[in-house]
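Just so you know, all these numbers are worked out from the coordinates, no wet-lab data involved. From a predicted model like this one, the values you see are computed outputs, not experimental measurements. Cβ atoms are built from the backbone, for glycine too; each structure is taken alone.
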Structure I
Amino acid sequence: MMKKSVFKINPSDHKIVLKLTRQGFYFTVLLAVVLGLWRLSDCYKTDTFAEHGLVENLQLATLILSTLIFVLSVIKNAFYRPVLFLLASLTTFCCIRELDSLFDKILPIVSWKFAFLFPIGALCYAGKKLKSLKEPFVRFLDSTAFDLMFTAMIIFIPLAQCIGHRSFIEDAVGQMDHISLIRRLIEESMELMAYVLILLASIEMHLGLIKKGK
């Protein structure tokens, strides 16, 4: 009688392996982003993180792509529509926020703040769909897409916005030359990592939850 292979895994173990593989891929993507920024900084020096520079353009492109994927998912899937609509509104908000200097010129008084209309509209839409919102929302919370989005928020707020705040840096290291460049290095690089995670979440949402359907 032949012995069973020690490398044979059951279905539950197979799911764990697939999840670890995906997580390893996402980690590799983020590592590639950081190494790419290092290489760009070596080539373009301070211009890499300049206002409306290369990194800010990459951030905007990443957000636009994420928004397009969420919008495509909204059109194609009714079951997750309230959740997807909210996610699309948030990435749209971030896109407009990244273009704040442009909207300062176009709309001097309101500026980019009209972007709040998008998440407010999405919440109003979700409010009308409360009865059908619970199941897709719970599924989203239990998904890898939510894990990626939550990780993005951790990077974006505690790291990019708090540690990357000028006052925090000044209190930690004191007054020094090029402190504005140091702040932009921390803030912009962290924001790009967060936006890449959101892009990965949009892809995961589209290919994962939506593909399964209801």
Structure II
Amino acid sequence: MSVNPEVIIGLNGEYQNELDLYKFFFKQFSNLKIVAADGGAKYLKKIGLLPETIIGDLDSLETAELNFFKKAGSEFIKYSAEKDETDGELALLYCQECGFKNVAITGALGGRFDQQLANLFLLEYADELGIRATLIEPGIEIGLIYDKHISFKNKTNSKLSLIPLSRQVKGVSIKGCKYNIEKQSLYRYKTRGISNIIKNDFAEVSLTEGKLLYLLRN
């Protein structure tokens, strides 16, 4: 991963690979703070992570599931169903209140398209809160490019896509990939940044202005 998370947030998405692969992948995060956004608690449990804190209106958990997590010692922070924020937003607000600066989010993909799209924009919301967030699944990493630069090590043959969140992202340079550019603009309404391939052991992307999303897939 390109960041070192302090906490894992589990959303109520769908698995993108075999469950055993998830269990193996997420073993590396078992010593971190684990937070579930409502039904994300079920998602985390299946991949071998027990949420310490469960946040939301709790409408996605059955009574038996609630009782399981209560007996396991999970803390519940319950909100009314009539709220302006999604449970994912509430989980990020909780992380901000706790002082976390680096957060990994899983369970953001799959299911309803509108929810997937909203989950992607949680990355920008996290940035507004002063948090660096990354969406992770086995073989998938999605994040914002912070500090106008990001590098990738030992990711040869991985697919790299760049998607502008700003209407125009200026001064974009790509090195170490099949398609390299030097200080050019990428536009939100054009698809030039899609489906690049990392060719070197070390690759990097930099920009001078705007917000740029990257998607890395093994």
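From I, II, which structure was mean count of other Cβ atoms within 10 Å over residues 14-21 = 13.1 calculated on?
The correct label is II.
Assign the value 12.4, calculated as mean count of other Cβ atoms within 10 Å over residues 70-77, to the correct structure from I, II.
Only structure II yields this read-out.
Can you spot which of I, II the value 33, 18, 14 was calculated from, given it is semi-axes √(5λ) of the Cα gyration tensor in Å?
Corresponding structure: II.
One of I, II was used to compute helix-only ellipticity at 222 nm (-39500 (n - 2.57) for each DSSP H run of 4 or more, over all residues; to 500), and the answer was -7500. Which one was it?
Working through the options, I get structure II.
Could you tell me which structure in I, II was used to calculate distance in nm of label points 7 Å out along Cα→Cβ at positions 46 and 182 as 1.5?
Clearly, the read-out refers to I.
So relative contact order in percent (Cα under 8 Å, 6 or more apart), computed for just one structure, reads 19; which one of I, II is that?
That value comes from structure II.
Tell me which structure, out of I, II, gives 4, 19, 23, 17, 13, 10, 8, 6, 1 once P(r) over Cα pairs in 5 Å bins from 0, in percent, for residues 78-141 alone is calculated.
This figure was derived from I.
From which structure (I, II) was P(r) over Cα pairs in 10 Å bins from 0, in percent, for residues 38-149 alone calculated, if the value obtained is 13, 44, 35, 7, 1?
II
Could you figure out which one of I, II the value 3.6 for distance in nm of label points 7 Å out along Cα→Cβ at positions 54 and 110 was computed from?
That value comes from structure I.
Taking 3.8 as the value of distance in nm of label points 7 Å out along Cα→Cβ at positions 174 and 198 derived from one of the structures shown (I, II), identify that structure.
Value 3.8 for distance in nm of label points 7 Å out along Cα→Cβ at positions 174 and 198 corresponds to I out of I, II.
Once distance in nm of label points 7 Å out along Cα→Cβ at positions 30 and 134 is calculated for all of I, II, which comes out largest?
When distance in nm of label points 7 Å out along Cα→Cβ at positions 30 and 134 is computed for each of I, II, structure I gives the biggest number.
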